[in-house]
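Asks: Each structure below appears as structure tokens.
What follows is calculated from the coordinates using simple rules that are stated; it is not laboratory data. In this text the structure is predicted, and so the values were computed from the model without any measurement. Cβ atoms are built from the backbone, for glycine too; each structure is taken alone.
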Structure I
Amino acid sequence: MTQTEPLKIQLLSGATFPDWSVVASDEARVSLNDTLGRLRMTTQWGNMTEYEETVRRAILEFYADTGRAPEIEALAETTGFSADDLPPLLSQLEDRDLIVLSDSEKTIDTAYPFTSRNTEHRVIIDDITLKAMCAIDALGVGAMLDRDTEIVSSCRHCGCEIHIETNCNGRAVGSVSPTEAIVWSGVQDIDGCAADTQCNVMAYFCSDDHLATWREEHDVGAQGHRLSIEQGLEAGSAIFIPFLATGKAVTEQSK
């Protein structure tokens, strides 16, 4: 089966989004094409300013280091922007659906793949526990950070624990329990932000039977792709490796 690669966006960092080089399976490739086709990727990344890029990367790095989103004061200290400069930049990143702000617009709720929400998905790196927005996001964290991870989640149908370990700096599956666990990569039109739409239909199941039962009860006729954990890791890696990769140095402009 031959699939086209319709989406290749050159990021300000010099990286290319998505990273198709890590996608080996047709199943992951088709799933990525369908998912990314519903997302406003050119809006997300097009004409990104260096100011926005500096703030975006700082948010992700703070999450990775602490397990939580930075407050304005911490973000100002990290980036060198003033506390007054940051809200407009955060609003611009939210318009791109690269972050989600709380209702007060003073705190960061989500910066994909991380979130402050209570989701099913925990990603553990050493002594830091991070919350991931969806199943694919959780699988992409290790590759994005170039770190091995432990993922603790649950079957969307029965709630049993699903445990995944990655190795090769987050780019390979080390172990999966239960061994029959899979990923459902649902496809949904975006209404608002991906966190409130697309991410809700990307989940783990402990078996194909439980995926089938859940779909009969909640998701009849909806589009999506059944992926193995390995294929889900390919998709997550392709999406999130470019988030912190650098093909060239980001030049800091005067602030």
Structure II
Amino acid sequence: MERKYVHFEKKHGVFNITHERPPMNFLSIESMKEFIEVIGEAESAPDIKVITIRGGGEKYFSSGVDVGDHTPERGEEMMKTFYNLLNGVMYGSKPKIAVVKGYALGGGCELIAFCDIVYASDKAKFGQPEINVGVFPGPAISLFPKLIGLKRTYELILTGDIISAAEAEKIGLINRVFPPEELDREVDKLTSNLSAKSSVVLQLTRKAIFRTKDMDLEKAMDWSGDIYKGELMHTEDALHGIEAFQSQKKPNWKNR
């Protein structure tokens, strides 16, 4: 199926998604629906272990949801579609890596925050400027206190300030910052690392982290233990990995 705004390529177990809607890569209802479809394809592809998400061009990852969709006539559909996109990123089973080269603002900043890992250029900028146009960012309000803490959330969302990649890394919004010329190479190192692992083990490990992240310690340990005993230890790769380690051999994953 030909798509207008969202494109992808598959390479060595990695599904690279690019959202490109010049000049500022605003997310529209139409482009978000394409995004959701492509993420669904990546999730269902048996040969894919890792998903990356990028914005087209060097200057903008995404400047957020198109203001033209913030209308009484389109607002409900816009919010439903945007939440479906974030849910696809968050609840999907495969690791998702955001690669940010420019501005990630508003819904663009929320999108990267819902990814598992974020690598950024030191030229990248982040922020939730919605308050400056008289609204607030619902998903950021829900996620950021857990991600960056309550005080930083108040500061970032109430001021609408745009922060540097270095500051975003410092507060825990993103993982790593690199010079622009090194970013793609570092992303390739990360995806090569992940794609060399068993896909079923990656997915169950991500599931254990995601399911237990908001639980108290005792409950989290019980849940992760149940996933370990009830699911992980019934996979071929978990047993094979242990045998390979004991035999001092490199594992040959079956991804099941």
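Asks: Please state which of the structures I, II yields 0.55 when FRET efficiency 1/(1 + (r/R0)^6) of positions 95 and 207 (r between Cβ atoms, R0 = 41 Å, to 0.05) is computed from it.
Replies: I
Asks: Work out which structure the value -15000 belongs to, where helix-only ellipticity at 222 nm (-39500 (n - 2.57) for each DSSP H run of 4 or more, over all residues; to 500) was derived from one of I, II.
Replies: Structure II accounts for this read-out.
Asks: Say we calculate relative contact order in percent (Cα under 8 Å, 6 or more apart) for every structure; which of I, II gives the highest result?
Replies: I
Asks: Identify the structure, out of I, II, from whose coordinates Rg and Dmax of the Cα atoms in Å was calculated to give 19.0, 64.
Replies: Numbers: I: 17.6, 57; II: 19.0, 64.
Source structure for this number: II.
Asks: Comparing distance in nm of label points 7 Å out along Cα→Cβ at positions 31 and 151 across I, II, which is largest?
Replies: Going through I, II one by one, distance in nm of label points 7 Å out along Cα→Cβ at positions 31 and 151 is largest in II.
Asks: A further question follows. Out of I, II, which one gives 20, 16, 12 for semi-axes √(5λ) of the Cα gyration tensor in Å, for residues 111-198 alone as computed from the coordinates?
Replies: Numbers: I: 20, 16, 12; II: 27, 15, 10.
The structure behind it is I.
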